[in-house]
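Below: a set of structures, written as structure tokens.
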Structure I
């Protein structure tokens with residue numbers, strides 16, 4: 001089993017394998033071609049029984065979607081929401097089924113077997129690392145809902161997204177370039193922000209070796225992500241100002257809004273190498289991805305002006321008799337640099353007749369992740385180079401998995417998957433004051449925290465096609481979890497040293513059974529029931545990460561217990577000419593829910609805590625229709641609508657919230673994709689997303705709509721058309737949020753966005 005100290009060793013081993021495979025590619029150039037390499041996505045049907053709720057996306061299904069980043073590919077799937085606030089957002093969190101978009105550790109994402117889910121941090125920081133795979137390289141996506149497969153841990157309570165890319169079988173060159181422009185108007189901001197993307201890939205096959213190289217560059221601007229209001233002050237000498245905007249906050253409290261973060265500039269570059277190799281009946285796939293990301297908020301806006309018309313950036317002020325304070329640091333500038341390296345190795349082949357072995361080795365290293373912020377705005381008279389720096393060091397994860405697929409156990413129709421998996425996670429975060437924040441010079445620590453978690457698992461799942469009408473699946477998963485080397489700062493002013501408190505190690509073992517059965521009385525009708533128990537263990541941030549920054553305070557909870565979920569799904573499916581109709585009835589009861597709750601204080605300070613809730617319950621009804629040539633030839637439709645009722649059932653520490661709606665869970669969500677194939681070369685499509693409003697807080701007191709901090713419903717309509725020229729050139733034009741609706745998911749959703757795309761295959 002891999003442990004945290006062996007991560008560096010794993011890096012070296014994979015690097016050596018890369019060198020070996022690359023050498024093989026050169027040697028194979030003069031050899032005769034062998035059998036085509038298997039596209040790994042073709043194997044995903046082995047992962048789960050057909051009685052488990054799932055959805056499959058192919059390239060044809062994406063025609064109506066304005067795709068800029070990988071999140072766009074899956075955002076129209078049933079019972080799934082992506083919180084992508086702008087193109088290039090690193091905080092594109094995902095919620096599935098009964099898990100909201102901030103419960104990031106309840107969903108998993110894999111690309112060619114490589115984990116993209118970020119099980120180190122939660123909420124906005126826990127978004128999958130979508131940029132480690134480009135949307136331009138995706139061949140298909142399979143979405144599995146709920147923890148019904150023993151192959152996945154309790155982090156699949158919401159579901160699993162399986163992204164697969166094709167391995168080239170001949171020489172391929174691809175280039176595409178996109179331009180997008182968003183208009184946004186809210187509070188004191190009214191501007192147009194722009195962006196562009198370029199992608200290039202080369203693939204070829206030399207004998208029994210396939211190679212693939214790609215480069216993806218995304219340069220994008222965002223609308224302001226945070227708007228600030230002032231807290232009251234008793235100052236006797238406030239500066240008289242104008243320009244503050246009077247409006248309610250999400251709790252219907254009148255506020256004076258004084259500024260925003262301004263345009264955020266984001267530049268992300270991704271470099272990828274994939275090498276596939278046939279060794280007779282065995283195949284190996286090496287995946288190496290490097291990300292270089294920068295984003296900066298260097299142009300905050302103040303709405304305030306003094307009597308002489310000059311901008312006011314901080315201090316005690318008064319407008320129309322109301323006194324309020326503008327904290328010095330609120331309108332400061334900030335920037336973040338992040339470099340990440342992802343390594344993945346897959347090996348697959350037969351070990352006996354009817355028995356296939358598969359191994360996956362993965363490592364993710366945060367090479368650099370540093371955020372720097374100033375103490376004041378550069379236009380402020382009080383501005384100096386003083387600021388604060390957040391730095392992640394020795395952060396990342398490694399995993400190793402081995403599986404055996406038995407296709408024949410001596411009984412016709414019986415298959416078995418058995419396997420073992422090891423995951424190790426490490427997170428360390430230092431926050432320190434700096435006399436020169438841009439140079440990240442060190443002055444003194446503000447906070448320090450970190451720790452490690454590990455999980456070992458054994459799993460088995462039997463799939464039995466009893467006869468033409470009945471299918472049965474039985475699964476079990478045993479997991480051993482431990483947390484070690486946890487620490488956090490508790491600076492004691494009476495001592496000269498910066499004090500660190502050690503968190504005692506802990507361990508826990510859990511067993512999770514799985515069961516499903518399906519009945520197909522006719523070729524047209526299918527009924528299926530799935531039951532699964534799952535334990536979602538706390539992640540490193542929830543257990544150990546305590547920090548204090550200018551605008552945020554986080555308090556960890558080392559005493560957290562694993563979330564314990566019991567999940568049901570009953571499916572009715574009807575096959576009709578040209579497609580299928582499906583209804584899913586689901587229920588989830590989860591105990592010891594780890595709830596991350598933030599309190600936004602006047603001036604923009606956010607205080608976050610991790611407090612368990614005794615029990616929540618979610619039930620819902622999901623309707624899905626996938627139809628080809630609907631009504632008229634050439635019109636393809638993908639439609640889904642889900643009703644969800646999510647409730648806080650029990651909470652002994654605060655019984656007043658019992659019976660409340662669980663936060664960020666809209667009752668209604670729906671998606672529509674319509675594609676009309678005007679000809680073999682020309683497609684026109686329509687996309688539509690709908691969600692009802694929700695609450696952002698356990699106490700359900702945030703009832704105001706259409707303001708910063710709210711959890712708004714939305715209704716967004718988009719169009720797209722693509723024309724494929726015979727020369728290999730394709731031109732696409734599109735628009736999202738045609739009505740330019742302004743809505744908030746705490747932060748603002750994007751406004752009207754126009755897309756133009758040009759691609760060339762040769």
Structure II
């Protein structure tokens with residue numbers, strides 16, 4: 001480095017211009033009999049003469065000689081070029097551009113070299129080009145732009161070395177992160193700024209701006225926000241909604257932006273008359289009308305229309321009509337703000353799928369992608385089915401980018417579907433922890449792979465260790481068992497417990513295979529078998545005689561099923577939904593335990609007051625019946641947690657043996673819990689992630705097979721509580737504070753008026 005001369009790219013460019021500009025020609029016309037090249041070291045004479053494009057014997061004017069000069073300069077291989085007429089010949093004097101010895105980046109702290117070097121076109125041992133170097137500097141600046149550092153400045157410099165070599169150095173001044181100081185909306189009347197900020201990905205900088213990464217300014221995110229806002233409004237009936245403009249303005253300090261979305265909401269429309277027509281006389285229209293799930297008066301939703309089209313086209317396919325297409329014909333009624341829709345069954349073109357070509361997948365097997373298509377080679381081509389398949393491929397989460405296009409095949413009636421994917425990492429290793437008032441601190445370690453061996457399978461290992469219980473779980477899931485819409489699962493767990501309010505310990509090891517399959521559009525049924533080793537040990541002498549009699553280890557062998565109807569995520573009304581779960585487990589298929597356990601849970605949720613407030617009702621319950629003369633054990637009976645009945649400790653309510661030295665809760669064969677809750681904003685800036693809630697809970701735990709001849713009161717006794725909640729989406733994880741007051745209670749119940757829960761992982 002000693003004695004080295006540092007030269008800027010702009011200086012080199014200026015020098016070349018001076019050399020060229022200084023060239024003069026003394027003759028108006030000259031006959032070229034010879035061409036001499038001087039100054040070249042790497043580039044052969046013949047190559048330079050070919051650049052000049054002059055043939056010996058040519059008669060050239062001054063202008064033509066200048067054109068030859070420009071052609072040599074245009075090759076980009078020379079710092080300077082001079083053409084000198086000499087008698088009946090020309091002398092071409094060149095100074096070759098140096099080669100790049102090494103490339104380095106200085107001043108970069110936010111982005112390391114490994115992130116920036118792949119962005120560059122310049123590389124060692126290539127000819128140095130000032131134009132390319134300037135372009136590379138712009139690419140580095142763009143990389144910082146994606147990291148919300150708009151003030152980043154990059155300057156290329158060269159350091160001269162021997163043998164006509166240079167070191168290329170990019171000097172980086174990173175500047176500060178540009179934060180979103182404010183995200184606002186203009187033209188919105190139906191929904192508040194607060195509600196719309198929950199829709200877009202662009203977030204405002206809040207109280208913890210130094211920790212939160214989602215509040216930085218990323219220009220590319222604004223286009224995605226446009227689409228999110230459009231989908232939000234149109235799914236709620238605003239068919240004419242438009243994002244007119246999105247503006248971003250730098251603050252005076254140039255460390256923040258003010259982002260404004262200019263909206264045109266339009267009017268909200270609902271569904272008017274719904275009808276079905278057909279150009280096929282053999283089709284029974286009435287059957288298609290009955291298949292519709294669209295009713296007049298419903299809020300207009302494009303997704304709902306698409307769902308009806310798919311439903312009708314699949315019905316036609318089942319009836320053997322291969323080329324039937326459903327054309328939705330919409331009639332606007334501006335007076336009553338309704339949209340009439342006619343689903344017309346029309347004849348589609350006789351086009352077949354020749355093949356499906358898949359590219360870009362290096363790890364993921366072709367069959368994982370191919371099974372997302374309902375269409376196979378040789379089937380009639382349906383553009384809507386292809387679009388739906390593309391969405392299913394994106395929903396896998398295996399790919400960062402998915403492009404699905406169709407083109408003409410080997411014949412006019414043949415179509416080739418091209419699938420181009422870009423894989424992304426699907427595995428994760430997480431460390432974290434949880435804290436709640438009941439169980440204290442628990443450490444969590446987890447590993448998951450969502451695309452195991454490229455087969456679309458998921459594999460996860462979770463380890464959780466706390467002061468009261470520890471759980472280890474290994475799970476495997478095959479979503480397309482035997483190539484069908486069957487989900488095969490395999491789970492094994494090892495769990496131990498040592499609750500503070502229990503005078504015993506438990507140890508349970510389980511192994512459970514399962515098989516799930518759809519039984520409706522939004523419903524699934526899962527059947528399972530489970531074998532478990534259940535050990536109840538270290539029972540205290542002060543425990544109830546009921547629990548002392550249950551001490552020991554037993555084997556449980558059971559079969560069961562779970563039915564789930566999910567209209568929270570699968571429903572087409574974005575502001576309301578229902579989730580229903582019902583399951584039964586029959587123990588006694590071998591083993592030492594014999595009972596029938598039934599559980600049910602229902603969740604109903606709705607957004608009100610322009611979706612500012614969410615109200616929710618949750619009803620759940622369960623019954624376990626021992627068969628024959630047997631009895632249930634505490635390890636199998638139900639308990640109520642502090643999440644199910646707030647205001648009381650987990651395992652703090654239920655039948656107790658008051659004659660025991662320590663009258664701990666014995667559990668119950670029956671339980672029921674009903675919770676009403678509402679979540680709402682508190683008026684604080686939404687970027688803080690703080691909201692409030694109120695709740696009213698009621699529940700009971702009762703029923704024992706052995707109540708010591710009536711000495712233990714195991715009857716139904718209702719408990720109720722009321723309270724308020726504080727919910728905070730902190731940078732390290734969600735935090736929930738519950739302040740509850742029991743209203744109806746038993747004197748022996750363990751109350752808990754304050755409850756704190758927080759969890760995080762990284």
Structure III
């Protein structure tokens with residue numbers, strides 16, 4: 001047998017041997033069983049959690065993507081790691097295998113014990129704390145810290161401090177707690193060095209800077225933030241520029257670019273606006289059309305504020321639409337729709353406008369939503385809304401509702417929006433308000449040429465418990481007056497639109513011009529209610545104990561004490577655009593008082609006031625206010641000096657306080673009068689200084705008189721019905737220290753016994 005044959009035999013023998021072994025091998029020693037045993041050894045028998053302190057083992061296991069009985073799968077373990085990290089509860093997580101046990105090693109994120117801010121001066125802790133997401137007793141994570149860091153930097157950017165730096169610092173405490181401290185370097189405020197306009201031809205840069213809200217940094221703006229760069233305000237400035245140009249006739253105007261460049265030292269911005277003015281248009285033909293039955297458009301044409309030949313003004317068109325909508329709505333057309341059709345004629349630079357009045361879609365108010373009020377009760381806001389669920393939608397009533405809510409004085413902003421309801425004929429009215437502080441603790445000081453040095457202190461809450469109630473306590477002291485007064489007002493008495501209130505007061509008044517002192521102690525009750533949307537009436541009752549104390553040397557009167565009981569009413573029709581600083585509109589006020597329902601004095605007094613305000617041109621505002629008053633004694637009595645009218649000082653500039661009217665020629669004492677009538681024309685205008693300074697000039701003139709007296713003074717009485725006239729100029733400043741007025745007035749018609757005063761000055765501060 002050769003070697004080749006021997007190898008073949010060996011191979012065959014080994015094959016037969018292996019086959020025999022496999023045939024007679026025990027069942028448990030077969031290869032399939034070995035594999036099964038190996039798979040069993042690769043199965044998770046238990047899970048052990050290591051390192052947890054606060055978090056329960058069961059909670060951690062619930063986040064795993066593998067469980068007892070599963071194989072040790074690397075992909076599932078990776079998913080489990082990601083799941084645990086995603087919870088934000090752990091700073092570190094690891095997993096390993098020990099035999100058939102899965103070991104989960106965790107390092108828990110700490111719990112925040114306290115959050116503090118260091119280095120901040122201009123923005124208080126409360127304002128910063130409201131911006132951050134992290135809170136005490138919340139799990140600390142680096143991701144959340146980074147988000148809060150971004151928020152804090154954004155807060156400082158909005159306040160104009162682009163160089164601000166914020167560094168978070170973590171202080172480790174026991175029991176896995178930490179204190180989180182934000183170390184702040186606020187830096188200097190990033191102001192606007194210069195604002196430049198490119199492409200403007202019709203208006204100078206200075207005029208356009210007055211239009212926008214962003215201002216250049218100047219020393220007098222130390223109390224303002226308008227000179228700090230704000231990207232949101234810059235976007236709004238572009239809209240202000242567009243409105244200004246469109247209202248000046250440039251219908252094709254557009255802002256082509258707005259760029260803000262930060263200097264290398266990050267302390268100043270240079271802002272450039274690029275504009276295209278286009279051509280300037282004038283109004284051409286103005287028409288009013290209507291498809292409504294029984295509506296004469298000729299009766300409405302007086303409401304159109306656009307006039308042929310005037311420069312095109314988009315604000316006039318909008319104003320006309322509002323006036324037409326309101327007027328037609330008031331005569332019964334709730335669903336009126338006024339659409340202005342504007343047609344440009346570029347050949348002759350004119351624009352024709354046709355106001356089409358038709359019946360709009362019938363829409364009803366489905367729901368009124370009120371948001372943003374935290375302290376103020378919903379019913380306080382809702383009772384000033386002139387639309388309720390189910391009412392026909394009326395745009396004029398929506399605007400009136402916004403004005404009434406804003407007039408409450410409880411909110412810094414009031415936004416009223418209309419959105420579609422559940423159906424095509426349904427509308428949802430959303431009213432969003434932003435509350436402001438209504439509590440006041442005031443201290444004041446000042447000076448006036450009438451009263452001398454002034455001081456005041458008071459506490460007031462204009463929205464008591466969020467119910468709209470007004471409670472105040474005031475103390476005033478001057479060279480001639482001491483006054484303590486407590487007042488309470490409920491604007492919605494007995495859940496009806498009735499204003500109710502009371503006043504308690506104690507006043508001491510030195511009337512040096514008449515050589516007597518007046519001491520008054522009393523109380524008053526008042527009730528007010530609306531008669532129409534713009535007409536209201538107030539009913540009042542007062543009871544006062546008054547002491548008359550003549551100065552030494554006063555031979556015309558003696559010390560006395562009397563009780564005055566009076567009832568009165570005031571009817572007030574108000575169409576002014578603003579309660580305190582009107583610029584447009586008119587008002588009428590009629591007051592009547594009757595004394596004699598008890599008490600010692602009997603008389604009847606009437607007073608009529610009327611006025612109109614109107615914008616003239618640019619920022620010039622003209623006004624004319626007139627007043628007539630008369631008091632007549634009853635029951636055979638005389639009208640005492642305590643009840644008469646006095647004229648002069650602030651109510652008739654150019655004359656001293658009580659400088660006009662009947663006078664005792666022997667000692668020069670003012671006696672007051674029973675009949676008063678006067679009229680004042682006033683015109684305020686800008687003086688060329690930046691508007692934000694609040695400085696305005698005025699030209700004024702007053703004509704009037706005070707006459708008639710029923711006291712038994714004959715030979716020594718100076719009295720005449722002749723008119724007095726004064727003319728003057730003045731300047732007013734809404735300063736950071738309070739309003740300041742300086743007036744120069746000169747009588748151009750007076751009587752020899754009148755007391756004149758050329759210069760009047762007043763300043764006050766309340767904080």
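Nothing in this text is a laboratory measurement; each read-out follows from the coordinates by a stated rule. This is a predicted model, so every value here is computed, not measured. Cβ atoms are built from the backbone, for glycine too; each structure is taken alone.
Between structures I, II, III, the calculation of Rg/Rh (Cα atoms, Kirkwood Rh) yields its largest number for III.
Between structures I, II, III, the calculation of distance in nm of label points 7 Å out along Cα→Cβ at positions 67 and 483 yields its largest number for III.
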